[in-house]
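Every read-out reported here was derived from the displayed coordinates using simple, explicitly stated rules and does not represent laboratory data. What you see is a predicted model; the values in this text were computed from it and never measured. Cβ atoms are built from the backbone, for glycine too; each structure is taken alone.
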Structure 1
Amino acid sequence: MFIRFISTGGTIDKVYFDALSQFEVGDSQLEYILSEGLVAFDYDVVPLFRKDSLELTDADRQALRAFIEENDATRFVITHGTDTMVETAAAIAGIAGKAIVLTGSLSPARFKGTDAIFNVGLAAAAAQLVEPGVYIAMNGQVFAANQVRKNRAENRFEAIAG
């Protein structure tokens, strides 16, 4: 089994700069998460963007889609900011023969109390099991990408009617 991990940025990769009192997207944390998790399948990590998801453009989403379409891998996990994850999932929907799982976190992977490690593990497991299509793995659940939304008030993802 081989999974290609694509990092686009988002909260999962954010770094807190105390002097500036703000967060900025830093280097991908995927290599660290996967090595610490003692992953035993073949994978690689491709850092495609280092952006907050609110900064991703339609051109970025098209570049992501083109990368996946032209890639020889058939299973992907994409780390992505949660604010526009659903929009990106819609932009990459319909790529034949590819199982694509998007995930992210609600707090940076560098924080002790983060959901990042769990979410990456969930997404990796889902990518091994799902049929071709686009999915979102968040909050301990795997959703068809066209049947989920982020509930900002509750700070979680939830199913919607498809």
Structure 2
Amino acid sequence: MELFPPFTLTVWHAWTTFALFGLIWVVQLAIYPLLARIGPDHFCEYHEAYCARITWVVAPLMLIEILSAAALLWLDSGRFDRSDLQLNFAAIVAVWVSTAMFSVPAHRRLLRGFEESAYRRLVHTNWIRTGLWSVRTLWLAGVLSHGNSIPFD
């Protein structure tokens, strides 16, 4: 009996990817645009609370996503094309790099108060993550829809 059966890894990976795909679009189209409308009197308090709360949602999902992608790559049973697994993992790493290089610094600046340049940088650079999760979700949905990628035995 395998410690991490491919089916379980694939399900966890797909579930977290699909969840993060939905979440990033809500953030990009609803949450971030509304940040600019809060006003200076309540911005710091709101933004600090938002960052603290969203971390409890995003961090576990991102961690499960990258760990399951690494495990699928490491424990590859030949059910996926190796280059697809490598590209998938590289795209996740790109999301993490984008988060570390753009999102986290912008949020840190905004924790001191609303700053137009930090806000614009946050919104514009978040399209990188939105695009990467969108492409990966479409790819993953295509792979899974072929039915031969997930073992049911």
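Quick notes on this structure:
- Highest-scoring label, criterion being relative contact order in percent (Cα under 8 Å, 6 or more apart), among 1, 2: 2
- helix-only ellipticity at 222 nm (-39500 (n - 2.57) for each DSSP H run of 4 or more, over all residues; to 500) from the coordinates reads -7500; which among 1, 2: 1
- Per Cα Rg over 2.2 N^0.38 Å, the highest-valued of structures 1, 2: 2
- Ranked by FRET efficiency 1/(1 + (r/R0)^6) of positions 39 and 127 (r between Cβ atoms, R0 = 30 Å, to 0.05), structures 1, 2 are topped by 1, which has the highest value.
- Highest-scoring label, criterion being distance in nm of label points 7 Å out along Cα→Cβ at positions 103 and 135, among 1, 2: 2
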